[in-house]
Structure I
Amino acid sequence: MSTQPNLQVAMVQGATRWHDPAANRDYYGDLIAPLRGSDLVVLPETFTSGFSNEAIHSAEDMDGPTVAWLSAQARRLDAAICGSVQLRVRDKVYNRLLFATPDGAVRHYDKRHLFRYADEHKRYAAGAERFLLDWRGWRICPLVCYDLRFPVWSRNGYDRAAQRFEYDLVLYVANWPSARRHAWRTLLAARAIENLAYCVGVNRVGYDGNDLHYSGDSVVHDFLGQPLVELGAQQQVVTVALDAQALAAHRERFPAWMDADRFALEP
């Protein structure tokens, strides 16, 4: 029987303000204020600006107000908080997922796959490494939006020496327009099924400054690809418990990982 604790995950599906970091910090601060008791709070992609190539001009750095805000919120809630923002590192700007914890640590993942369809690759720099972390007994793989379309990058491995999976939860923060919502919904379920893991996808709602509409559809899938909770097209904050014992039992009962193909990723 698994001794791993359950994980309380709060999905924060908001209507991000366009190019207004201070207003977005206030807005999302109000939404997450009641969430003490959660283990992990998940905000959307580019939650301080919306998904915009022009936001590159006001990108902050790791000493900026948004990183400080995330750290303060994590301490106040006694929870980890993650979401992505535009972050400048010397002469490059990344779509950077920040993962802040109550001890003051802020770790990060830089979006690997840049959305060519919207010319993101012409303005932003791509990350080179996947990021795995341990949080309250769970192994987590946080990724960003377009990464969802690339299953090899999301693949869950098994460490035979340590006798454990690389991760128990894969999560995607996104600004995924409603015109492509079928792909969003379908691929999130697939990532859960093929990786024998829970999958969380948090999207935004409303219209952005480019008049693109976002229908939300944030969701938590279990390891069978079944939705534990599905959000609609409006502002919502929902918390769901991920059952560690059920995950361990499924992996024992259905050992598909033992038949997985082995491969190496090229840089």
Structure II
Amino acid sequence: MQNTKTIFITGVSSGFGRAIANAALRAGHRVVGTVRTQQAATEFKSRFCGDAHVKLLDVTQFDAVAPLAAVVESEIGPVDVVINNAGYGHEGILEESSLDDMRRQFDVNVFGAVAVIKAFLPFMRERRRGHIINITSMGGYITMPGIAYYCGSKFALEGISETLAREVKDLGIAVTAVAPGSFRTDWAGRSMVRSARSIADYDRLFDPIRQSRIDKSGRQLGDPDKAAAAILALADMSEPPEHLLIGSDALGLVRAKLDAMQASMARHEQLTRSTDIA
């Protein structure tokens, strides 16, 4: 990329966040990454050279987000790109998973992302430029048993991203929801929170799904470094899309979902239209 950017990335200690930070620094950009622990901050400083800055932030500490954004803007420089990457997966049959599990999933994946957006929007709006990239998931389009809370959070972030894109487009700010497929990150490994099994009625359905996800962790199709390159290419576009799938598995599965929805709408069109006032 030709233009040097200041890129703010949440969750750079592993996975996509680390890969994006690494790619951005190699390309000559300034990176401000967030981590949750001092140990992770120390590791970040030792791992990355170039114009790299690390800040401690738990995105669920909502009151801390805006002050941090103000510090970054004043001490490091105007942020051109915000990448909401911090997040995790919760796995568990809905009936077996507590409401506290759901609140935590939404606090990180949805409320934390929105807090970061709201913290940087005033600065971007004043400058009439900026790009907000929200890392969602193909789970924001398709579903499977056992990740109801995760899919719910990603569906929510997809909808929020698209709505926000319409609100800020005329202010010179772009918003893109990036939905990865299966990549070789820690999402299905150490980063995943799993609810304990307790209801035998779900054994036949879910036990093979849980075991398959564990077995495939680390052997997924997607390369995080190639995903990082795609996201940096996206950040360099003059007219970026509102939605971007990354990974051929995501493309295939989402296309199949959309085809199935079209077919269902066609089958039930008469019933759908029957509710209009004559």
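Only the coordinates and a few stated rules stand behind these numbers; no lab work does. Quantities reported herein were computed from a predicted structural model and do not represent experimental measurements. Cβ atoms are built from the backbone, for glycine too; each structure is taken alone.
Compare mean count of other Cβ atoms within 10 Å over residues 13-20 across structures I, II and report the one with the greatest value.
When mean count of other Cβ atoms within 10 Å over residues 13-20 is computed for each of I, II, structure II gives the biggest number.
Work out the source of -14500 here, i.e. which of I, II gives that when helix-only ellipticity at 222 nm (-39500 (n - 2.57) for each DSSP H run of 4 or more, over all residues; to 500) is computed.
II
Hey, Cα Rg over 2.2 N^0.38 Å derived from one of I, II reads 0.95; which structure?
Considering all the candidates, the number was obtained from I.
Quick check: 0.95 is what I get for FRET efficiency 1/(1 + (r/R0)^6) of positions 109 and 213 (r between Cβ atoms, R0 = 30 Å, to 0.05), calculated from one of I, II. Which structure matches?
The read-out was computed on structure II.
Taking FRET efficiency 1/(1 + (r/R0)^6) of positions 93 and 173 (r between Cβ atoms, R0 = 25 Å, to 0.05) for each of I, II, which is largest? Mind dumping the intermediate values first?
Working: I: 0.90; II: 0.05.
That would be structure I.
Tell me which of I, II gives 24.9 when you compute mean count of other Cβ atoms within 10 Å over residues 5-12.
It traces back to II.
Name the one structure among I, II that mean count of other Cβ atoms within 10 Å over residues 117-124 of 19.0 was derived from.
Going label by label, the one that fits is II.
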